[in-house]
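Nothing in this text is a laboratory measurement; each read-out follows from the coordinates by a stated rule. Since we're looking at a predicted model, the values are computed, not measured. Cβ atoms are built from the backbone, for glycine too; each structure is taken alone.
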Structure P
Amino acid sequence: MLGLSLVLPLMIIIITGNLLRARGFYSKNDVDTLTKTLYWVILPPLLFRATLESGREVLSQPNLLISLNICYIVTIIIAWGGAKYIFHKDNRLRIATAAFSSIRANNLYLGFPVMYIAMGDAGLHNASVYLAVSTISFQLFSIVAGEAILCGRPSFSVSCRILRNIALNPLVISCVAGILLALFGVERLPRELDEAMRLMGSAATAVALLALGGTLELSGIRKVISMIRSTWPDSAIKL
């Protein structure tokens, strides 16, 4: 019952977003704008404030960093092997997608809301520590795996593009900035700025779930069954 009570409120908002898209209230462009606003405008202040508050704690979690990175690497290898030799033979795009997506989960869209509902501010704090520890290697490993499989072999230009994309990623920037300020002894932001960022970040849960619902194409049961048939091996490896 606890699991249902945690997930049901999120599902209601996701279904609302899906119905709004299906009924024409949201167009595809609207959903894209909502997702872009979430990614570039709403989530960075949330992560920045959270990592600023827990910045010192991040550096005291070497075991978490090591274990996460080991799990990322092992999972990518399993996903690549399963896709290449069993599920998606000779389909380089599907193999790359399987490896790329194997460690990418909805930690932001669903993880943050679930942790907040379950544990309140303490849950948000712990989730922020996890994201701050994992974000850079999470982005690096998944992108490198996907790009390397698509290109067939590593190259200097691909490596530069990957590093540039990571350096410009707003979620990476916000986490790194929060940790650096915490290490320099900054304990809190000016009240007006902190309140503005808090209000901005508080919109993350609802906007994320509405946008997620708007991106789901669930117009018919046949389409859903077709998607499950196509993706079940990748989903099984992710689980």
Structure Q
Amino acid sequence: MAHITSRQENGIAVLTIENEPRRNAFTHEMTRELERLLLEADRNPAVRCIVITGAGDAAFSSGHDLREMLADRDHASDPQLNAPFLLPASLGTPTIAAVNGYAYAAGFILAISCDLRVCAANASFGAPGAHIGLLPIGWQLSGWALLMARGVARDLLSTGGWLAADEAFRLGFANRLAERGEALGQALEIATAIAGNSAGVLRAIKSGLQTLASKGTDAAANYEWEMGRQLQSHADAAEGINAFLEKRAPNFV
């Protein structure tokens, strides 16, 4: 059965795209399920990081299920129906895409919208819209070029080509490069390090970087000072400093 599974351990929520016979393609129901599970994890104070991956070691996700798309073509270009793929970027909780195989179309959008990307050596990224007569939407145009060289993004979007994992890592689009089958393991290592930090500071870092991307350097600098003043009086600041002086792990609220 095609669905999204969710499990939680040590402050980390792991969401797995389960539709291996269709290369982990998203049905309409899976898209709604992704939204629900992401929002549930973000609202859970015990969750400090969210990791998204695909079942198996061949595909992260090949995108929308094309059989359903033919029956309902509006789904492919409706911003509300596709909003779940962009949701990781707007969550306060840090998100990591453990890209265990190829990530195309909606799967590619989902990888773009995560904060970090860990790629298996066999992973690849592609925006095949030009091949099938569809505009690459959902940050494939507006967001991808902000994460790597704009000329490379233009090339791949225009040709419908694909970006291999090692090249994605070299260009800085992928944060880590793992052996085949090891992307989730490396992503969990990063998630564990993130989960040990102050949740309030992590949310502020994410918000500050979003402010930089959307409003520019001056707005981001103002955000730093304003939020910095707020967080320095938070209990996590006192706990973090005391833990450092006492040479122990902090116990953040």
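Which of P, Q yields 3.9 for distance in nm of label points 7 Å out along Cα→Cβ at positions 167 and 191, as computed? Walk me through the intermediate numbers first.
Numbers: P: 3.9; Q: 2.9.
Among P, Q, the structure yielding 3.9 for distance in nm of label points 7 Å out along Cα→Cβ at positions 167 and 191 is P.
Given structures P, Q, which gives the highest value for distance in nm of label points 7 Å out along Cα→Cβ at positions 103 and 215?
Values: P: 2.0; Q: 2.8.
Biggest value here belongs to Q.
If you work out FRET efficiency 1/(1 + (r/R0)^6) of positions 47 and 127 (r between Cβ atoms, R0 = 35 Å, to 0.05) for P, Q, which one comes out largest? Don't jump to the answer; show the numbers that get you there.
Details: P: 1.00; Q: 0.70.
Across P, Q, FRET efficiency 1/(1 + (r/R0)^6) of positions 47 and 127 (r between Cβ atoms, R0 = 35 Å, to 0.05) peaks for P.
Once relative contact order in percent (Cα under 8 Å, 6 or more apart) is calculated for all of P, Q, which comes out largest?
Working: P: 42; Q: 16.
Going through P, Q one by one, relative contact order in percent (Cα under 8 Å, 6 or more apart) peaks for structure P.
For the read-out Rg and Dmax of the Cα atoms in Å, a value of 19.1, 56 was computed from one structure; give its label from P, Q.
Attributed to the structure labelled P.
Can you tell which of P, Q yields -25500 when helix-only ellipticity at 222 nm (-39500 (n - 2.57) for each DSSP H run of 4 or more, over all residues; to 500) is derived from it?
Values: P: -25500; Q: -14000.
The correct label is P.
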